[in-house]
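The data blocks that follow each hold one structure.
Every number here is computed from the coordinates shown, using simple stated rules; none is lab data. Not measured: the values here are computed from a predicted model. Cβ atoms are built from the backbone, for glycine too; each structure is taken alone.
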Structure P
Amino acid sequence: MNASPRRWARWAGLFYLITIVMGVFAEVFVRGRLIVRKDAAATAANILEHERLYRLGLAADLVMLVAYVAVTLLLYALLKPAGRNLSLLAAFFSLIGIAVLAVNSLTHLAPLLLLKQTPPAQELALFSLSLHGRGYAIAGVFFGVYCVLVGYLAFRSRLIPRIVGVLMAIGGVAYLIDSFTGFLSPTLAVRLPDVTVLGGAGELALTLWLLVMGVNVGKWEELSIENRS
C-alpha cells in the first residue's frame with residue numbers, strides 16, 4: 001500500500017463499480033422485471049419463463065458481495081491513516097452487512113425450489129421474495145453506518161475531495177432512514193420518495209473519483225507518517 005496508494009484506490013474504485021453494476025442488474029433488471037407485487041401467479045410465471053435470467057440474478061448478487069468484500073478491505077487500508085479505529089469499525093459494519101446479504105441470497109434461490117414442487121407453492125415463493133426485500137432493509141442499516149463512517153473519514157482526511165465525503169455521509173443517512181422507516185412505519189415508507197437514490201449517488205461519486213483520480217498520495221503519506229510517530 002505504501003508504494004502506490006493511488007493504484008490501490010483505483011482497484012477499490014474498480015471493485016466498487018463491479019459492486020454497483022452487479023447490484024443494479026440483480027435488483028432492477030432481474031427482480032424488478034420479474035416480480036409482480038401481490039401477484040404470486042404472475043411472479044411464478046415470470047420466474048419459470050425466464051429461469052436463466054433469474055439464476056443470473058443470483059450469480060450477480062454473489063459477484064457483488066465478493067467485490068464488496070474487496071472494496072471494504074481496500075478502503076480500510078486507504079482510510080486507516082485518517083483514523084485506524086474508525087476505519088476498522090467501518091469495515092466491521094460493512095462485513096456484517098455483506099454477511100446479511102449472503103444469507104439473504106437464499107430467499108432469492110428458494111422460489112425456484114418452491115416452484116418446482118407439484119403443485120407449485122406460488123404464495124410461498126412470493127413470500128420468500130418479500131423476505132428478500134426485508135433482508136436488504138436489514139443490511140441497509142449496516143451499510144448506512146458504513147457509508148457515514150467512510151464519508152466522515154474521507155471528509156476529515158482530505159484524501160479525496162470533501163464533497164465526496166459529504167455525499168457518502170448523506171447517502172449513509174438515507175440508507176438508515178429508508179431501513180428504519182420501513183421497519184417502523186411501512187405505510188409511510190410506501191408514500192415517501194425513494195431516498196436510497198442519495199445513497200447510490202454518494203457511492204457512485206466515491207467510485208468514480210477513486211477509479212479516475214485515486215487519492216491524494218502526498219496527504220496519504222503525511223497521515224501515515226503521523227500515525228507512525
Structure Q
Amino acid sequence: MPANRNALESAQQHRAARQRASLSRMRWLATALFCAMLLLFILSLKFEKSMPSLRWVRAFAEAAVVGAAADWYAVVALFRRPFGLPLPHTAILPGRKDAIAEGMAELVGQNFLTSENIGRQLGQQNSAAALGRWLAENRNHAALAQAFCELLPGMLAAVEDEQVHRLLERILMSQLARFDPLAVVTRFFEHLIDHDREQLLLENALAAIRSGIFADRGLIRENFAQSARFIPALVD
C-alpha cells in the first residue's frame with residue numbers, strides 16, 4: 001500500500017509539473033506574439049507616410065494589439081488587480097465569491113434540482129434492470145458475495161448477542177404477528193382456479209405421493225404386517 005501511494009503521488013507531481021511547463025510555454029508564446037504585433041504596429045506607423053500601403057498592416061497590427069490587451073485585462077481582472085492597481089471592477093471573483101456561489105446555487109436549485117426535473121430523470125432510469133444486468137455477470141456477483149462474506153463476520157463480532165436477539169425478536173415477531181397463513185393458502189388456490197391449474201396441481205401431488213409410497217413400500221409392508229398380525233400377508 002505505501003508503495004502504491006508513493007507511485008500515485010509521484011505520478012500526480014509529474015503531471016502537475018508538465019501542466020506548469022505547458023502553461024509557461026503558452027504564456028511566453030502569447031507574450032512573444034503580443035510584442036511582435038506591437039513592434040509591427042510601431043514600424044508600420046512610422047513608415048506609413050512613405051509607404052501608404054502599410055496602413056493595412058498598421059490596422060491589422062493595431063487590432064491584434066488592442067484585442068490581446070483587452071483579453072488579457074478581462075481575464076486578469078476576474079482574479080486579481082492588474083499590476084496591483086486598485087482599478088474599479090477588478091479582482092471580481094475573490095471579492096464576490098460568496099455572492100457568486102449563492103447565485104449559482106440559487107440558479108441550479110430553481111432551474112435544475114427541482115422535484116419535477118429529478119422525478120423526470122428518475123422515471124427514465126430503470127435501476128432494477130441495471131442492477132440485474134450488473135449482477136448477471138459472474139465476476140460482479142462473485143465479488144459481491146465475497147465482499148459480503150468478508151464483512152459479515154466482523155459485523156457479527158462487533159454486535160453483542162443480546163442486541164442481535166432483541167433485533168431479531170422485534171423484526172420476526174412483528175412480521176409473524178401480521179402473517180396470515182390461511183389468507184396465503186386461499187389466495188394460492190384462487191390463483192390456481194382462476195388459471196385452470198388445479199387439475200395439474202392435483203396430478204403432480206398424486207404423482208409425488210405415488211412415488212413416495214413406491215419408494216418406501218418395503219417399509220410400509222413391514223410396519224403394516226407388524227401392526228396387523230392376524231391379517232393374511234396377501235392383504236398386506
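The table below gives the values:
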quantity: Among P, Q, structure where relative contact order in percent (Cα under 8 Å, 6 or more apart) as derived comes to 25; calculated: P
quantity: At a computed 0.95 (FRET efficiency 1/(1 + (r/R0)^6) of positions 145 and 185 (r between Cβ atoms, R0 = 35 Å, to 0.05)), which of P, Q; calculated: P
quantity: Winner on mean projected area of the Cα convex hull in nm² once structures P, Q are ranked, highest first; calculated: Q
quantity: Comparison of P, Q - label where mean projected area of the Cα convex hull in nm², for residues 25-80 alone is highest; calculated: P
